[in-house]
Structure I
Amino acid sequence: MGNAAYTVASIQVARAHRVVIDGRSILTAIHKTAVRGPVAVQPLGLQGDEQADLSVHGGLEKAVYAYPAEHYAFWREARHHAGVAGIDDALAHGCMGENLTLSGLLETDVWVGDVLRFPQCVLRVEQPREPCYKFNAAMGFNTAVKAMAQSGFCGFYLSVDTPGTVQAGEGFELLPGPRHVSIPQRFAAKMFKHMR
């Protein structure tokens, strides 16, 4: 059931702050930055992290956002094709707005209700991320949401079953839940509107 190949590549948090998107001042916390050492995992998320729009992010079922490190190459290439790669070629972990950048675990491996057991906390897979217009702005091109919808590279939200701490570099186990609905199935159902 568990797999030692699953690791936390990095951990990111952000405070909500104002940015200008399409001439409007918008509150956002999508620009996450890496933190070191053990980070407290609480029922509503990571210590030091905020969400700007609680109607679509945060809360008990969206306490932590996880994203596969493996997809960063896709986004570098997508930005290159959109002509914005020179702005920030590195695309540091956290650029997707994720709290946990995970290595070895893709959306295709995950089902709603699966459990990620870390050494000091336990998180449960709840749902895929549904990108909003802020994602286009964060990526620097206006078809980023469509690219996420087409690729299925969405990451997933986690609830906190057992609070504790999480740390970059540590491994974790994937424990299967009821396996009724996969993250790709749930994401495809939500993304139809972005595919037009």
Structure II
Amino acid sequence: MLLNCKLVAQIKYDTLIKTPAYTSYYSYFYKAPVIVSYKLYKGGGNCSRTENHFRFINSLGFENEAKSKDYAKSGYDEGHMANAEDFASNCILEESTFRFFNAVPQTPENNRGIWKRYEAETRKLGQSDSLLVICYNHFGSEKLNNRIAIPDTNYKFVYSLSTHELVLSIGICNNSQPLESKPSKEIEKEIHKVIKP
């Protein structure tokens, strides 16, 4: 069921973290990425995720970044924005997706359900076209461990780099009871002010 979430984009970030795999637009206020963007072509591969886990590397300062203990027994997953499987043809790049500046709290129903389905659909689209993937998080007032902002909506916008057209857009409203939503044009316009497809 598609709903239209009436949310106003709040794209405010403090620092840009560029990795060889993705770029994180990170907020110290939320202690989470507001946007993560990356290019994808023929994603997937044979690297194993079994040895990978999210790492705190103190790149943003001890108090400015999530840690594994924030998620422990919380009921939330460490939800990738730049999906690890998209980089599974290069084990170093795949491992680099396991950073807290590439993750937000997601319920298992969202992270392992609807969000995962759209990760797979994006990867399928990337088998025949170069893509720009933009993940945007709209944060509410809830916090994980009284520190890490929990998004009330996760958005994914996927653009063809050959035609510059939007080929997929989805929002997952209400993280605790995941529902698909159609992103508003307002949100897409605000994202374009930060990242030009």
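No lab work stands behind these numbers, since they all come straight from the coordinates. None of the values given here were measured: they were computed from a predicted structure. Cβ atoms are built from the backbone, for glycine too; each structure is taken alone.
Numbers below:
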{"read-out": "Winner on distance in nm of label points 7 Å out along Cα→Cβ at positions 24 and 64 once structures I, II are ranked, highest first", "value": "I"}
{"read-out": "Origin of the value 25, where relative contact order in percent (Cα under 8 Å, 6 or more apart) was derived from one of I, II", "value": "II"}
{"read-out": "Ranking I, II by distance in nm of label points 7 Å out along Cα→Cβ at positions 32 and 136, the structure that comes out highest", "value": "I"}
